[in-house]
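Read-outs throughout are calculated quantities, based only on the coordinates presented, and are distinct from any laboratory measurement. Since we're looking at a predicted model, the values are computed, not measured.
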Structure I
Amino acid sequence: MSKDSSKPTRKKRQPKIGGIVGVGLDNEDGHKRITTGDKFVLVGGSKDTHERMTETMVKTFEELKRRDKHLENVDPRELVEIIDKSQPR
């Protein structure tokens, strides 16, 4: 009998999300827009784009709170779903 020399399989660690960065690239008016929150930073964008990013982040964190979840512990797929749902239509 030969001993199996392969390494034991490890469970993949789920990456923890420490914060969110949003970048708007459509600014043509020269204004420098920066909005920060406890766990997010938004930079750039036109006035409308920056406002949409800000509203999305506010609603995202409200939804996380409603679900009693923290950014560091939420599954990335669930976070994508929450962000998508939080975007202004």
Structure II
Amino acid sequence: MNAQDMTLHLLDQRAPGATICPSEVARALVAAQSHAGPEQNWRDAMPLVHDAVDALVTAGAVRLSWKGEARPARSGPYRIGRAG
């Protein structure tokens, strides 16, 4: 599963209107890789997550926020939610 699919999958597991942290996506990606050894750190997956989030925002599939305030683009800390 790629980072975009994992992001949408994790959002599907949440209540409507709930958000997820990008680090949750990175942790899930690393955990889903059967070849990932214990030395692989979820932080190594963060560039993939950020790229996936940028693409999902551009496609209108997700929205970004921080502390309840909408963000038009990824900048600093952020949460990911379903668009709509």
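Hey, relative contact order in percent (Cα under 8 Å, 6 or more apart) derived from one of I, II reads 33; which structure? Walk me through the numbers on the way to the answer.
Values: I: 26; II: 33.
Here the read-out was taken from II.
Give the label, chosen from I, II, of the structure having the highest value of Rg/Rh (Cα atoms, Kirkwood Rh). Don't skip to the end; give the middle numbers.
Values: I: 1.24; II: 0.97.
If we compare Rg/Rh (Cα atoms, Kirkwood Rh) over I, II, the biggest value is for I.
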